[in-house]
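Where a number appears in this text, it was derived from the coordinates with a stated rule and is not lab data. Everything numeric in this text was worked out from a predicted model, so none of it was measured. Cβ atoms are built from the backbone, for glycine too; each structure is taken alone.
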Structure I
Amino acid sequence: MSKSVYSIVLSDDVVAAVDMLAIKLGTNRSNLINQILAERVSVITPERRMKDIFDSIFSLMDERFIRDVSAAGSALAVRSSIAYKYKPTVRYSVEILRAPEGEMIGNLRISFRTRSQAFMDMLAQFYRIWIDIESAYTGRSIQYRAESDKLIRGIYFPKGRTSAGAQELGALIGEYIKTFDSAIKIFFSFADQPELAAVKVGACYKSSLKNGIADI
C-alpha cells in the first residue's frame, strides 16, 4: 500500500489529543491518523492486518504463554518456560511483513536468553531434529536461520496459495507456536535419552498435522 504526503488543516486540540494517543500506542501521528481514517472508510491497512493476525494468534494461546508487551507494534511476542534445571524461558516473536515477498509473509523468531553452553548444544540438536521433521512433511522450501540460542523461520501463505485471511493465518501460526512449544518441552524432558526424544518430537509434530501446521 503506497503512501503520499498530503496537506490537511486540523484543530490544535485534535492534534494534541492524537499525539498523546499515538505515544500511548507506541506509534506516530501520521500512522495513527492513517489508521483512524482507514477504519472509518473500511480500508484494511497493513497495520490493521498485522493486528488482526496477532489477535487471532493470541486468542489460541493457553495458560503456558505470557504476552510480552515490550514487543514492537509490528510484532507479537509471547514467552513460555521450559521445565529444565533453571527453567529457561523461550520467546516466540512473530513479525509480519507490510507486503508479502512472494509466498513469504513474515518470520517467527524463537529465542532464549542463556549462557549455558550445554543448553545451547542441546538446542542445536533440537533444531536439527525439528527442521528435518518439517522438511519431511511440508513439501516446500522453508527459510531457516539457526544460531546457538535462536531459530528464525520464515512464515508463508498456506501451500499453493498467494493470499489468506488474517484469521486463518493467525490460527495457523498460533497452532505452529503451540506445537513447537510442546515439542521442545518434550525434547528436554527426555534430554538424557536423545533417540527417544527425537521419536517423541516427531510424534508431537505428526499429531498436529490435522491442525494445518505443515501448511505454513
Structure II
Amino acid sequence: MNISLDNLGRRFNKEWIFRNLSTEFKSGNSYAILGPNGSGKSTLLSVVTGNLTPSEGKISFTDNDEKNIAVEDIYKQISLAAPYLELVETFTLRETIDFHFKFKNFANGVDAKSIVSILGLEKSINKQIKYFSSGMKQRTKLVLACCSDSPLLFLDEPTSNLDVQGIEWYKELIENFTKDRLTIIGSNQISEYEFCQQHIQIADYK
C-alpha cells in the first residue's frame, strides 16, 4: 500500500503546523517523521491516518494494485500506537486483547496466547489495565498494533514510558513485525527510528 501527499498543509487558526509537503510513502519501507516536541509530528500522523483533514493539498491512498482507497475506509488498513491513545482501564489484559482482535485480524503466526508471551505478562493476564504501570501499558499498545494484520503501521513516540530493557524489547518487536509493511514513526529519539530508511524533518515544511 502507498500513501501520496501533494502539497499537504495543516493549520490551526492562523498558524500553519506544516505546509507544502509533497512525498510518497511506499509499501515495504519504513519512514521517520522527525522534530522536537510540539513541532507537528503527531498532527502530520493524524492527517496521514485520516483522523484530521488537511487544510490544503491532497492525500491519496492506493493498494498494491494501484486501486484508490477512500480516506473514510483507510482506518481498516491501519494499526496505530501512541501515548495519547488510551486503553480501557477496566478491561483485563485478556479482555483488552480479545476486544482489540474483534476489529483486527492477528498477524501471521500470532494468537492471543503468543501475544501475552511476547509481552511477558503471563502473570498479569487477568489484571485490570488500570493496575498496569505506564511501561506495561505502552508495551500493550505497541504489541496490539504490531501484531495486527494491517499493511499500514503508525507509531508515535513508541518508546515513551519504556526503560532500557523496554527499548530493547521494542527493537525486537519492530524487527519481527514490520517486514512487508509500510511503517511510519513519529519520533525525536534515534533509538526509535534507527531502522527507518527515510527521514522527513517536519521543520522543513513550516
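Ranked by distance in nm of label points 7 Å out along Cα→Cβ at positions 65 and 97, structures I, II are led by II, which has the greatest value. When helix-only ellipticity at 222 nm (-39500 (n - 2.57) for each DSSP H run of 4 or more, over all residues; to 500) is computed for each of I, II, the one that comes out at -15500 is I.
Starting from the value 32: which structure in I, II was relative contact order in percent (Cα under 8 Å, 6 or more apart) calculated from? Comparing all candidates, it corresponds to II. Calculated for structures I, II, distance in nm of label points 7 Å out along Cα→Cβ at positions 41 and 113 is largest in I. 0.25 is what came out when FRET efficiency 1/(1 + (r/R0)^6) of positions 9 and 49 (r between Cβ atoms, R0 = 25 Å, to 0.05) was calculated for one structure; which of I, II is it? It traces back to I. Each of the structures I, II was assessed by distance in nm of label points 7 Å out along Cα→Cβ at positions 17 and 177; the largest value belongs to I. Looking at FRET efficiency 1/(1 + (r/R0)^6) of positions 121 and 161 (r between Cβ atoms, R0 = 25 Å, to 0.05) over structures I, II, structure II comes out largest.
Out of I, II, choose the structure whose coordinates give distance in nm of label points 7 Å out along Cα→Cβ at positions 145 and 185 equal to 1.1 when calculated. Derived from the structure labelled II.
As an exercise: P(r) over Cα pairs in 5 Å bins from 0, in percent, calculated from one structure in I, II, equals 1, 7, 16, 19, 20, 16, 11, 7, 3, 1, 0. Which structure is it? Only structure II yields this read-out.
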